[in-house]
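There are structures below to look over.
Here, each number is a calculation from the coordinates, and none is a lab measurement. It should be emphasised that the depicted structure is a prediction, and the values quoted were computed from it without experimental measurement. Cβ atoms are built from the backbone, for glycine too; each structure is taken alone.
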Structure P
Amino acid sequence: MARTQAADYKKRRERIVDSAARLFAKRGFLGASIADLADSCRTSKSLIYHYYASKEDILFDVMHSHVKDLLDAAEEIAARPVSPTDKLRQMTQAFMELYLGAAFRQRVLLNELDNLPDDQRKIVVHVQHRLIGIVEQILGEIRPALVGRHPLRTPGAMLYFGMINWMHTWLDPEGRARPSEIADLAASIFLDGVEKADIPA
């Protein structure tokens, strides 16, 4: 007879993932062991393995939960009945909040993707491609020249993510500039550049 899950099974997995994100961000995936994770969770290795079959599975959940939150936010904003420039501004604000609220997961995502097994890495990369596609769509709405297979369509989206993806490494949430102000500045700089850029047909 199959063993039933505890009522707090999901919450316990989430606590493991939270601890793993912090640990992997600070020590690197290869520099942290399951024993280290058990210590940080104040539990045993055997209990960690009760919830996860491998360290790689934990790494996958750290990354996938984060990119899925980003995608959910992007899809919801992309569907709003507002202008494409407002969509990009709102998306940048949402991404800023998610980056700051999950700074350890963001760092792990940027630094440890190659440590995932191929099948799991493909899942995470697929979600990332969907995120890029949403930004590409918005860019095409702002600058119709970028619609379709224009060679600058994807580079334009990647330049956007290049502006914001690393904010968690230098932004002080308690600093003089509020994160929302910095997000709006980033969106303004990017939008101004896109609107004024000389984009060949």
Structure Q
Amino acid sequence: MIALVSGDVAVRRGDHVVVACGGVGYKLAVSGETLRHVPAVGKPVTLHAHLIVRDDALALYGFAAEEERDLFLMLIGVQSVGPKVALAVLSGGSPRELLAAVAAGDVARLQSVQGIGKRTAERIIVELREKVGTVGPGDPISVVRGNDPRLLARDGLVGLGYSISEAEDLLDGASGDTVEELIAHALRTARR
């Protein structure tokens, strides 16, 4: 997996940047928040990254800080929130401000982000509130997964390239008590 991209800024657009590294240009989709931290074309930059593998594409997402990448991962774990919606949410403020809004249940704050309706804002708050808790200044932002084997199996399938909804469908009716058993059942189901 690509976790970090360092090089010179080759292209800087409203929704993406291209970073030239060793003769190769990596196109990274970015939020407005990250774009504020990307220097002018020709200047060096380092971005944290997350690669999403789909049947028809490899999509690389860039983040100015690890905290923003962690929040992106939390957001794409929310039902019906894909990478584009997650980037829109991240464009609405710093990770700390957004987590504070989630912890406070501030639906209006999330709704103020273009493309986020009331239902999506409520879903984000409901699904992330227990993971976020209270985030104080200086506290690290982390994704809390717990010990739920189904959730861990779903995350494992997403890591293998399945979408969240595909992973959940594969795990429907899966038998097993461990993450390994659940993933094995889901993969057998996928082959049918």
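Given a value of 28, 17, 11 for semi-axes √(5λ) of the Cα gyration tensor in Å, for residues 91-178 alone, point me to the structure among P, Q it was derived from. Clearly, the read-out refers to Q. In terms of distance in nm of label points 7 Å out along Cα→Cβ at positions 75 and 107, which of structures P, Q is highest? Result for distance in nm of label points 7 Å out along Cα→Cβ at positions 75 and 107 over P, Q: largest is P. Work out which structure the value 22 belongs to, where relative contact order in percent (Cα under 8 Å, 6 or more apart) was derived from one of P, Q. Checking each candidate, the match is P.
Compare Rg/Rh (Cα atoms, Kirkwood Rh) across structures P, Q and report the one with the greatest value. If you can, show how the numbers build up before the last one.
On the way: P: 1.04; Q: 0.99.
Once Rg/Rh (Cα atoms, Kirkwood Rh) is tallied for P, Q, the winner is P.
Hey, helix-only ellipticity at 222 nm (-39500 (n - 2.57) for each DSSP H run of 4 or more, over all residues; to 500) derived from one of P, Q reads -23000; which structure?
It was calculated from structure P.
Can you tell which of P, Q yields 1.00 when Rg/Rh (Cα atoms, Kirkwood Rh), for residues 27-82 alone is derived from it? Of the structures listed, the value fits Q.
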